[in-house]
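The following blocks contain the structures, represented as structure tokens.
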Structure I
């Protein structure tokens, strides 16, 4: 299975001209940054492994991608969450539905009062036949696939000599942004990101925990933006992006990054922006109905 060499296309969003690295087109099961993070697991034999274990939210992109990886590898897959919404359990959709269809065994640890990571260590107690992947794929093995992404970006920029490129992408754990920075900084390409899950200090700590000392540039909004909360402006930006680029973006991470870029861009007109599409579109299957219930449904040609 080849997970590389996605196209780069040119677009404009409002007054921002940008290039888009189409990692949403990598593979139907392995799109975006999760494909890059888990490339090493897919390529390496791991002959002793029979079960892969991970944890996170009930709509995690990681959960879906790892369930697909295990289906290919012939491994059992266990995923641990601290809670499961009743409506989702009764009406599976999005990443949760797709992971179940691929054979994932999803366990709720809520009644134990233990965080899923702790539950796995203390209760599940993985043996030598188990491989544990941290939440969001925040582990050193992710560097292998992200380095490949960096090489693809570098190869493309060499055809655009004399330009000052900046690579942008939102961050959850920040793993992709960190390793992109590690492999692009020496070539004069800045990586910028934003902390979607926590604040700037939280994201820096994620970088430190991976053992790195040089970090990408972190952008922040001038106001609080809580992860997972439904903001009307996020919904508007997601729709406007789709209207202007004819490409669907992720509803959870991309709108915040594009808000940051609207503040960043006027001070950086001399730079050429490359935005890395993070995939994660299956999550829109559950996020979009929530937005539509709260803020209404866009008609096909509606503009805000």
Structure II
């Protein structure tokens, strides 16, 4: 059974085929858990490429809900006031617009300025998209590095490391004890960080089909329209790479994403691994939480 996850504020969200959960430790040390059933997917959403687009949407939707829940518990609110569906939708739209502005519009505009002073970039569609793609990757790496300097974000990156360790241990079929889990690494080939990096690289190839004669606004609009196609293609590459890590070519291709995880994951302590493990036990039938006695009590 495949599982995925996401670090949130003082906690971890885990998702299996049928369930998703989020476990959060409050300031008193108590772990709070939210668990929900996932709706069965229609058959057409399981087809290659289409499933990648849906997986991206689902990750964003569940991620916002998990962060909303974790914020209410990590701030020591008894129940917290969950965001409404409208608020969650607006949050997702705002994040989407910001991402488009930072990682699509700005690199494209800077490339246009470069092309004005460097004729080969203006005349070659391939070279234009190479420059645009490199700028996009640079923007992404700088963004990740800058937010990693934030103290609170470092805590989230530690929970990200805990999430990866727990998933590694589960996939390896080992006993799910803290000492064993802590032996695993924090860099996972199926990580969302790797997915985003693959998206960046695939966009260079996909955007190269856009005619160089198009003006700036048409180029920008086409990049937005092609996002689902790139997401679907990148998802399939990520799935394949996770199954073929022994392949030398795949090893080479996943290295950038794994290297980037040196920033987005940090070594967790035992209490953070406990939270990640609790989230996992909620979505895996038969994985008993007794392996961590008294974990609901304050630490």
Structure III
């Protein structure tokens, strides 16, 4: 069984390649220079070259603030590319598993967002990702859209690595404390995507539609930063105070959702995936980045 992973160099793509797939499953993860998913002819050629059992798409334009001024590029990768992939996978009867984001919501809702909650993006990034979702829904009925948030790992640039670097350089950190969300391990997300892809590839009755995957529990960016610094300190890293500040004290070009909490109940019901607590996932990441707890 061959599975195509588009965006294999990113956090989730890296973990998908490292995942313990069943024997006989082969992962093809071309980099951007090998496969331009905004080029319909290139996508057609790639899907004609090999018979894939599923296509997983963690690839995205994720520079949230840059997207506000780089609108066309964000829409090409986040909306046009999913439309191309949906059309080409539908023609071949291939299930498409597409990763999306909490930014499709405006963040003004209460509690945890269910997958069927109305979307209302307030940034170019969020709008382009919402459009990509629509392209997948209308382009290939055999799909699973998996929204996630606050993804971290030992790879690439992310919040955990940034906080570790800043804690080593500064005597105090100031972090936004009024944006709420669910930290997510890229490895745990990859495992969920693998479960969905294998089921869709093998079971014609497998559930389709939109789902959420984040690690269990919620916090603020400040609370997350404190957990990172405290976890690093238990492993011999430098301990510094982390002060909470309001979003208004840290203006950015793109508006961030104040509430990014996502409900994973429908994914558990459909695929039996039960996310573990985010603090446990963070410990695994810190073990790899800093070392074991002392």
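Any read-out appearing in this document is the output of simple, stated calculations on the displayed coordinates, not a laboratory observation. Because the structure is predicted, anything quoted here is derived from the model rather than measured. Cβ atoms are built from the backbone, for glycine too; each structure is taken alone.
At-a-glance table
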| quantity | calculated |
| --- | --- |
| Comparison of I, II, III - label where mean count of other Cβ atoms within 10 Å over residues 140-147 is highest | III |
| Entry that produces 20.5 once Kirkwood radius over Cα pairs in Å is calculated, selected from I, II, III | II |
| Highest-scoring label, criterion being mean count of other Cβ atoms within 10 Å over residues 36-43, among I, II, III | I |
| Per Kirkwood radius over Cα pairs in Å, for residues 68-179 alone, the highest-valued of structures I, II, III | II |
